[in-house]
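Read-outs: derived from the displayed coordinates by stated rules, not from any lab. This structure is a prediction, so every number in the text was calculated from the model and none was measured. Cβ atoms are built from the backbone, for glycine too; each structure is taken alone.
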Structure P
Amino acid sequence: MVSDSIHTFPTKPRRVRLLVWSLVGLLSAFGVYSWLRPQPTPTQAVKAQFMQDINNLDSTVNQLQRAISSQEPRPLIQSAFRRARLAYKRVEFLSAYYSPETTKALNGPNIPEVDDDLRVNAPEGFQVLEELLFPTIDTARQADAMQYAAVLRTNVNRLRLISAGNDVTDSHVFDAMRLEVFRLITLGLTGFDSPLAFYSLPETASALESLQQQLVHYNLVSQHSDLAEHLDGAFAAARTSLLSAPDFDTFDRLTFITLRANVLSSLLLDAQKALNVPVFNESRLLNPSVRTLTDSGAFDADYFVNFNFQRSTPDRVELGKLLFYDPILSGQPGRSCASCHQPARAFTDGEPASVAIGLGGQHIARNAPTLLNAALQAVQFADSRVVFLEDQASDVIQNEAEMHGSLPQAVKALKQHTQYQALFTRAYPQGVTEATLKNAVASFIRSLTSLDSRIDRHLRGQNVTLTAEEKHGFNLFMGKAKCATCHFFPLFNGTVPPAYQETESEVIGIPATAAGRQVDADVGKFILTNREPHRFAFKTPTVRHVSRTAPYMHNGIYQTLDEVVEFYNKGGGNGLGFKLENQTLPFDQLHLTTDEKKALVAFMEAL
């Protein structure tokens, strides 16, 4: 009996399993089993596709490694590099969003970086490798190329490991998608990350294709078919425009941004709202719910404050304006902030370097920068020595050559002034203090945000006409002339999009005199960090309102925009023969024609 039970007992479950699997087979034949099986959520599908795209990137980088190692002919190596870049662009929107440091290692600029601990980190990634492979293969550095390709693949694997553990949410996906459109406008189209291969247009098309395919996971067509159709049409029109362009230099970026990219970013926001996916309302320099980069109110001038309670109010702005024009803050009668920052000159003073106090008509070390849009920078002064506008105000007030004032003395004088006492009490619970004094001045400067030029209104679709020369100048600025690779659209300063968290400094080799025979002795940011990448480095200023801020450069060496354009056209200091090893500006000439130079100036004057 025992042996029989042992033998016969399993036969019933086996028959049941056979019946079950027969039923499954029948259901599968009719597509019912797949319908019963739990379907992945949109975010699960997005992440699965993202991980697959990382695997594809790894495969293409592996092929690039083999091509370099085998010393294949130049066209084959360059083709392998381009395939890897196209694969990278498919993962960029989520990679940059969730893993910014790894993404920088994959695709950061080919210049050393000084981190917050003052360590100098050598560049790595695609852009370093690109310099060895384009326009020709540097055969003398094949070993370097192999090493960089190996490091590149290591970073791809690091991205895969990090990404596997990331929790993806719907809000993050849509946020990342719209930020990618903004990244493509500001960095992709300008050649920022394809400076030698000039493969920016097809790479942008690849990134857009990835966004479109990821959006399919949200099944928008079943819920909002008209919106889905408009989005598909916008993606298709944008990619067609990019892939049918004759070349990098002649691509019409103004039209693309206005009629293609801005439409895409707006429709993506519409889709997010239609799907009831929450839009972030957190504090950022670029408003998280903005439809386009040039929308009115797109940027928060109060973002770069130390504490939220320091944000501007109308009362603080009014108070700060009075203080700005009042010599009460200085140590000399008649000297105020407005002495060197005059409204008629876009808050500059027209001097190569401002006149100093008590030095017999001598001048301070540097040119007075415009205060317009100063709030849209993460650091202040040409050498980036302070972060907050409050500290800038303090620095200037107490500088012996600039205002020769004293914060304690200013507070004492203001407390004896009935009108100021009342205004401070209304603006601040603490009344007159050094902190509130500095914040009031900073609040006024933050109110000097001006992003409403004819260029902006045209990009918003308003009925504003630009001349053919101004349009051509915009396209040159954003393309062939490479201006926008440092003066980033749409702020046209050095605050890096689309996160807008840091403001860059550049080494461009500014000469000591207009004759251009030697570099200016001012070492810029180097005096603060004592790191070689920062020798002669200066903060990238805005070129908005630039027609009123002459003379130009930190030493006011150029009187006209024509001179400035010619300096860049020659390749900066190294183009003049200075041989600066750390120059971040490409030293090769731009080969701009006379008409192109005029068009660039016309565009900048329209800002």
Structure Q
Amino acid sequence: MEEQIMVQLKSRILDIWNKNVLIHESSIKWFADLKIILSEFFDVRVANYFIFDADTFLQLQWNHSLTKKLNAIKWLEIEAFFYDKNYAEIPFLQNNHLEYGEVTILLRDIEEQPLGLLTMESTAKWKRFCQTIEVNDFIHTISKLVQAIKKTVFLTQQENQYRNLFNVTKMFHSTLDIGQILEGTLTAIKDAFLNFESSLILSNDQDRKTSAPYKLFDYTSERPATVEAYVSGEITSELATDLGVRLLNVPIKGKQGIYGIMQISTPIDYLFSVRQKEFASLLASAAGNALENAKLYIQSHRLVADLQLINETSHKLNMNLSLDDMLLFLRNQLMKSFHPEQTCFVFIKEEEYEISSASTEFFHTMDGQLYIQHVANHFRKLKDSLFIADFNRLADLKYEYRSLIAIPLREQNNITGFSIVLHKEPYFFSFDGFKLMQSLIQHSSLAISNSILRNKLQEMVNRDHLTNLFARKYLDKYVETSMANEECGVFILMDIDNFKQVNDTHGHQVGDEILKQIATIIEKRTDGIGIGARWGGEELALYLSEMTIAEGIEESKELIKLIPMYTNPSVTVSIGVCVWKKQDNVTFHDLFHCADTALYEAKNNGKNQLRIFEASHL
């Protein structure tokens, strides 16, 4: 009789095997079919199945519930009941509502290790059956069924996961676009964890042009478990009760570093299986390697572009440009390569700060001065470049521009000035950009210093060393340029009366002082309207742009009046005035000849006076 029952049981169990193994149904469907068999053969109304995982038996439908997992059956608690048999009535597992109690059947794999627990009502039919030798065959048959289904379910799930992973990895290998890699990663997470929220938390050096949603990793604001995963490179899990979720933090790792965290949020009582964590880790590693390859590709191209930028800038700055043109070009290079919203060049001159005209207008405002002052204070203490990701973290007040880089301009080992770039967005400038900007400014510093020295040297050449008036050669060029581009002008030639007598009487040192005193008067009179020059010896000259003969005469009379008042000992001057107009078609040589002729007349007619000669009279 029992043999016939066993044959029928095996036949029915084989049906379950064929139905579930071949069509790869879920691990729940087979048990529903098994409960029907238990009911038909043993009158069992109540039955449950527990999966064995990590020394714990978890009820089939509780697979990912934390609360129910905490109430699961521990193997250590029941192991003693199965030393010499595969079924037992365990007192603390008994269901008081069942008339005949409850029996627990241990299913084992081929290595005799626990596979699962079948708990069911201990009916009269079961009690008779378990007294027969067929009971072990029955338990062995169910064990084989469970083992086959478990393997099939595992392989099916693994196949789906790896197919998903293969597809996303295939996409990773077909692109070097960071945006596509991030979007593909998010899609793969959502496909694998359909009912859960997921996000990417990436390090600060990611490409900002991507449209894929992510947030920047910030040590100061991230949760401790997230920071731990980023630092250690290991998966961490956190019960975030304040958010009402459980978080899984999976580091996105490449061969050379960690590029961020893949974070998955689940209900608070959810637990991830080993297989799910393995898949998440493989996906994150694939994404990390893809990001790394894309970054290396971008960096190689950027390196070439950086070298071209430095070479182009160095070449341009060594073309003997004026300082203003040089700084304007450098500002354009900074704008093109680093995209700041404000740029400034400041020069230090005897503890004073001179803002270059190549700077943006913002730095001429009170708000702009605050940034200049902060940078200046820094360079007074330190010689290192300044890189601030968020300026508002350093100040009590909230400032408009939060990203700042300041690079010193050096002449040998001395800081002669500095450059500043600003952007409103915090963390806008990357560290790679900061290093490149340092290199660019350092390469430019020598050219800027040379330009400043060249300007100083040219200034020395252009000026008379005693009076600081312009030299005659500079005046010649200035007047020739004026005559080529303007409509009219006045040339005044001046000679100090009886200057030889002053030198003979008071000495050449006093004579030099008189020349300086007269030069001071000339500089004040010509400021903004022309220039003054030392023509030679005691002869001085003035050129007044766009002036009429009447204005030139009035200016000459003022000089004749002022010079005796502001010289010590008091001296007088004789002046020759000549005016030119565009229609006269005269040369500078003609202009000088006219003024010299007029001066000669003033000297011969008693000195301390002026004479006029119009170029049109030639």
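I have 7.6 for distance in nm of label points 7 Å out along Cα→Cβ at positions 286 and 478, calculated from one of the structures P, Q. Which structure is it?
Checking each candidate, the match is Q.
Quick check on the output: 13.1 is mean count of other Cβ atoms within 10 Å over residues 222-229, derived from one of P, Q. Which one produced it?
Corresponding structure: P.
Thinking only about mean count of other Cβ atoms within 10 Å over residues 470-477, which of P, Q has the largest value?
P
Percent of Cα pairs over 40 Å apart computed as 61: which structure among P, Q?
Q
Among the shown structures P, Q, from which was the value 7 of relative contact order in percent (Cα under 8 Å, 6 or more apart) calculated?
This value belongs to structure Q.
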